[in-house]
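Multiple structures follow.
Please treat every number below as a calculation from the coordinates, not as lab data. The model shown is predicted, which means the values in this text are computed figures rather than measured ones. Cβ atoms are built from the backbone, for glycine too; each structure is taken alone.
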Structure P
Amino acid sequence: MLIYNKLRFLYHLWKLFVHYPAKSFFQRFNVLADYLHLRRTKGLTAEEYALFGMYERSESFRHEFLGENEQRYYLDLLNPTNYYILARNKYLAHKILDAAGVPMATLYGYYDPAAGRSGENIARTQEEMLRILQSQGVQACVIKTTETSHGNNVQVVRQIHYDTGVATLHNGEERAFTAMLGTKPLIFEQCLHQSAQLSAINASSVNTVRFMTLLYPDGSVKIPATFIKIGREGRCVDNAGAGGNVDAAIDTATGVMQHAIRFDGWDRITEVEVHPDSGQPINGVQITHWPEICQKVKEFQQAFPFVKAAGWDIALTEEGPFVVEVNDMWDRTGQLFIQRGWRSEIRDCFLAWQQNNLSFEFGRLQNELPVRKLKRIVAHP
């Protein structure tokens with residue numbers, strides 16, 4: 001692994017030198033020197049340096065940016081190995097949050113060909129799953145794989161025709177229901193209906209708000225960042241991972257959307273004021289009932305103490321906020337959307353738990369930097 005990391009580092013270093021949009025050969029060396037400085041002092045990867053345009057960023061952004069290496073160090077303590085699967089597996093997370101009274105979409109059933117046995121809402125075969133849905137009178141549902149992210153493998157079914165075994169998808173396509181099920185575990189959930197305010201911006205997707213939450217030893221919760229992911233017309237997912245959507249920061253104190261961008265990939269980011277399809281304004285719009293929503297999300301975090309630094313995808317409905325997903329390991333892209341880093345907030349929560357004598361075993365994920373170097377980075381504010 002050590003040799004692999006060295007080769008990976010050299011490869012990204014070469015890519016940075018060759019492809020960074022510098023104006024001169026001399027400037028490329030300045031870029032490399034600057035990157036090596038940030039690697040030594042912050043643990044940044046070459047990919048992070050290039051994607052976030054660190055060479056042109058302000059000193060405050062560079063200082064507060066939390067990269068993957070340092071983030072993993074913090075999350076090994078805050079979201080320990082023993083518990084992180086409770087967030088990562090959508091079926092387990094759904095059962096735990098539902099038992100705690102956290103509002104979620106109704107879980108119609110769980111499909112797993114490798115399940116030990118079938119149950120009231122557990123199916124091992126495609127036919128069993130169809131019978132479970134029919135027994136509940138389900139006409140529409142959302143189908144998700146249990147351990148994927150970024151909106152991958154999400155299928156929205158608008159109508160199940162039980163007499164023919166055919167399902168009509170969100171885009172009008174018709175498919176045999178059994179053809180939609182494979183060998184991977186799946187959950188079947190209720191289709192949530194978002195608020196009229198967010199539906200007006202884009203109605204084809206449930207446009208979720210990402211809440212970053214931090215649980216402290218005294219039980220208090222802080223929200224260091226919020227931003228919204230908005231789908232494009234005709235698409236049923238809102239995620240930025242695959243590109244092709246709209247994202248905007250939300251001022252955590254006021255609920256006002258700002259810094260909206262059209263994200264079509266890292267090399268195709270365009271600032272926008274309105275949604276490119278609906279024409280509805282985004283920047284400057286305040287999300288209704290924002291203080292009440294924030295308070296509810298804090299209560300969600302308190303009901304899920306296994307993960308102390310969480311990324312919640314929240315659907316805002318006319319009945320209030322509903323949890324779509326809780327993430328124990330979140331990417332760095334949100335710092336681009338909110339135009340600032342969140343290192344200080346995550347680090348402060350980490351130190352609070354560390355001082356509370358919470359111990360951990362580092363190394364859930366293989367880092368590019370040795371642990372001794374990361375400890376030095378973490379030690380400096």
Structure Q
Amino acid sequence: MTQNRSHSTLKPVFGLTIAALTLAACTVTAPPPAAQPQQPAQPAAPAKITHIRFALDWAIEGPSAPFLIALDKGYFAEEGLSVVIDRGTGSAGTVTKVASGAYEMGYADINSMIEFNVKNPDKALQAIAMVYNTAPMTVFTLKDKNINSPKDLEGKKIGAPAGDAGRRLFPLFAKATGIDESKIEWVTMEPALREPTLAKGEVDAITAFYASGWFGLVRNKVDPSNIVAFKYKDFGLPLYGNAVMASPKFLAENEAAVKGFLRALARGWQEALANPQAAIEVIKRREPLIDGEIELQRLKMVIENHFVTDEVRQNGFGAVDKERLAKAIDLVAEGFGLPAKPSVDEVFTDKYLPDKDKRLVPSGV
């Protein structure tokens with residue numbers, strides 16, 4: 001009886017086992033693939049970062065806004081650039097710094113660059129974006145000096161640093177206005193003493209960039225109604241002003257980075273035009289001791305007189321009119337007494353500028 005119970009218990013288990021094996025045999029049609037050896041994870045290739053040391057022409061002020069906005073808001077970083085921006089001490093110095101390799105790129109008066117290039121052809125630079133569409137060089141005097149026209153400067157003392165662009169190009173202004181240069185007495189001084197010296201009456205006039213000289217005098221307690229300004233651009237001189245520049249070697253070896261730099265700068269320029277007040281807040285984060293109201297007025301003055309012209313509205317940020325530039329080169333060669341005259345293409349190239357629709361003046365400006 002015991003054996004019979006055992007046999008009846010085992011039988012269904014044995015049958016179930018056979019059925020399971022049969023089902024498994026029917027459903028497994030291929031052996032599993034052989035295990036592949038695992039490869040070690042490859043680290044992601046780091047993005048290429050291009051480091052650019054950039055020299056301004058002068059102190060960090062309201063008109064520096066396009067550069068500082070691009071830096072502050074990360075527009076340069078978005079282009080894979082690590083940019084350091086330093087103040088300058090004058091256009092001639094900035095040109096020399098870039099040509100020597102101390103800085104990869106810079107921002108300076110294109111006329112000073114033309115002179116440097118002719119005198120140093122082995123270190124010549126090339127401009128790649130025009131920012132001051134009109135030259136800001138200006139002769140300032142005061143109404144109580146009774147200098148009512150440029151011709152009245154004859155027999156007077158004019159103060160300026162030795163490398164000041166307005167002083168260097170004064171021969172062109174003199175020719176355009178009929179001034180006898182031999183009757184001008186130049187007084188050389190440090191840049192910081194220029195406006196104070198005129199305010200104190202120690203000289204009869206000074207040369208300076210329009211916005212810098214104007215607000216430098218205001219800061220020295222000169223009543224704006226007493227300021228007289230003879231702007232070079234108003235006396236038939238088709239000169240351009242400040243431009244972004246670099247060596248042809250750096251440009252050729254870093255084409256993508258340079259194009260990225262100008263894309264970022266165009267964004268900064270457009271934002272400065274669209275909202276000058278916000279632009280000054282960016283400047284103040286870098287230079288907290290500036291007078292925000294004066295710098296706002298200075299930026300607006302530069303926008304109105306130099307950043308935005310009919311030519312800029314038509315051609316966009318950074319571009320030039322090649323026929324006008326050719327005339328400007330002729331004048332600079334004449335004014336500086338240069339032994340050679342570079343071509344327009346040697347002085348300026350637009351190949352690194354963004355497409356025109358990315359460089360237009362914002363609506364409403």
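Which structure, out of P, Q, was Kirkwood radius over Cα pairs in Å, for residues 105-184 alone derived from, given a value of 14.6? Computed on structure Q. A value of 1.17 for Rg/Rh (Cα atoms, Kirkwood Rh), for residues 49-88 alone, calculated from one of P, Q, originates in structure P. If relative contact order in percent (Cα under 8 Å, 6 or more apart) is calculated from each of P, Q, which structure is the one that comes out at 25? Traced to structure Q. A value of 13.2 for mean projected area of the Cα convex hull in nm², for residues 113-288 alone, calculated from one of P, Q, originates in structure P. Upon calculation of helix-only ellipticity at 222 nm (-39500 (n - 2.57) for each DSSP H run of 4 or more, over all residues; to 500) from the atomic coordinates, which of the structures P, Q produces -13000? Label of the source structure: Q. Can you spot which of P, Q the value 23.0 was calculated from, given it is mean count of other Cβ atoms within 10 Å over residues 57-64? Checking each candidate, the match is Q. Given a value of 0.98 for Rg/Rh (Cα atoms, Kirkwood Rh), point me to the structure among P, Q it was derived from. Answer by label: P.
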